[in-house]
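Below: a set of structures, written as structure tokens.
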Structure 1
Amino acid sequence: MLATVLGIGDLADRKVPLEECVATARRGIEAGLNVIDTAPNYENGYSEEIVGRAVKGAGVRERMFVIDKIDRLEEPVGPQVDESLGRLDMEHLDLFVFHGLSSMEIWNRALAPGGGMDQLEDCRRAGKLRFRGISSHDPDVLRAAILSGTCEVVMFAIGPYVHPRYVMETLPLARKHGVGTVCFKTFGAGKLLSGGTGYNQPVVERPRGKVSSGGGDVAGGGEESKRLTVAECVHYTLTVGPDVALLGLSFPSEMDAAFEAARAFRPLSEEQMGDIRKRATEALRGKGKHWWNPGGE
């Protein structure tokens, strides 16, 4: 199965009814996306329930690449896998990754004999998953994971505002070693599109065909001019070129904007990329820590 370049990221919001969340996820699936991501700590299992319901149905599970995570990094892995499979109502998943594993000390323990990676391999032998990996906010940990030969997939940040090592080191190294790359933070946790701190803010159409979270017109100047558009963020990430870009697609308007951006994609020039990076820095000013980068900067 060839993964689609866009994937459905976390879309759980307990303020939104379950069936509405499921319908939104299925909308993305019906549009042709075949990668969907979840984790136990996304709204305390709500995300897993949404994903499980969304992919159930004749033929749908077989064409979907479902990603879940191990949140409790130093606890036994087997029970966590079983708990997630139960919430998803599935017998097996395509990929389990250790979630936010950004400490070299914890990674070394996971890699040690009998550690988390071995336990995940035991789950694979039992038919509960196909691939292993990690998600991480630390390029050093990602490098060690790729070189270890134990990860088929790594997950990390790629977008207009990420640490340059992800782009200059992590992505090329993963390609060299045949490790898949599933990346997040195309929209900077929503902060690049909004006037606030991001997340759970529906994208709406803006005047002159622009799209952003919370409305407004980027051509109008002021604070609005510091926001990036969905198209700018998507085109930037696709130009960098991870295997899959996971997008938070919690609302139909977000999906429509992202799908249109993907259809219209043409690789950006270095000048365009530099301009977007510069404006992304301004767009994130004063919006809190950027936890996906080393040191949170």
Structure 2
Amino acid sequence: MSEVEHLLAVGSELGEGPLWNVEEQALYWVDIQGSCFHRFRPASGAHEVFDVGLLVSALAFRAAGGLLMATGQGLAFWEPETRTLQFVADPEAGKPEARFNDGAVDRQGRFWVGTLSQDPTSSLYRLDADLSIHRMETGTTVSNGIGWSPDDKTMYFTDSRPRIIYAYDFDAATGAIENRRTFVHVPEGEGVPDGLTVDREGFVWSARWGGWKVVRYDPAGQVEREVRLPVQYPTSCTFGGPRLDELYITSAWTALGEAGRKAQPLAGDLFRLPAGVRGFETPMFSG
């Protein structure tokens, strides 16, 4: 844990979905249970919290400005000047037992987002620039980390309840996925795979919910390293910093009882790791 820096004490109940904005040199992430998102500029230490007014589980930067959000009432644009939402799609309307969870933008500017539920009735969706939405996968449970290989030929998608990170053949031109196979199956008792990011060497970094660590996998799905953390529930990670070689890690305390929170006072905070490898700029939603 000596490499890991405790960067910011925020105490997010369910911190998730970190994104690095290169132009602003700022990190964004959500607190799902807190119905808000954060913006932090490491260079100055400036930290802001924005109340969305309803559950928000994932963010994406928009090429047109502002943000795209996955909320408890569907997908919506966030207008920063007025701090208001413009709803654009809700494919899960009428399913109170389900909600959106993690999401990511591919390098072609499409937004991918999955849902979660207690049973294997969740789905993975793709929102295109024309705001058409497409169901790309079904029969999942807790949709989580999504990422792409450097050559854009493989997409990774996490289904947390069975503890699997899947790999798909990815067609960058059309956004089609096929040939699903297991990339990683986390053994029982080793935590649960949560959010992920992919570095420029094609290795996958996966936060291990309940596992006290972030794990880096090589392109064959073998463990290359494990980074121990001082918190039990890391949630996701992303590359940032001026050289995109710093790994920012979010965490949560929502699964801890009162005694657990006292034992883990850093739960829900933000951490940073000098990764020794660079990531990619965060793509922007093109719609």
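Every number in this text was worked out from the coordinates using simple rules, so none of it is lab data. Source: prediction; values computed, not measured.
Tabulated data
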{"quantity": "Computed -500 for helix-only ellipticity at 222 nm (-39500 (n - 2.57) for each DSSP H run of 4 or more, over all residues; to 500) - originating structure among 1, 2", "calculated": "2"}
{"quantity": "Source structure (of 1, 2) for P(r) over Cα pairs in 10 Å bins from 0, in percent, computed value 7, 32, 40, 20, 2, 0", "calculated": "2"}
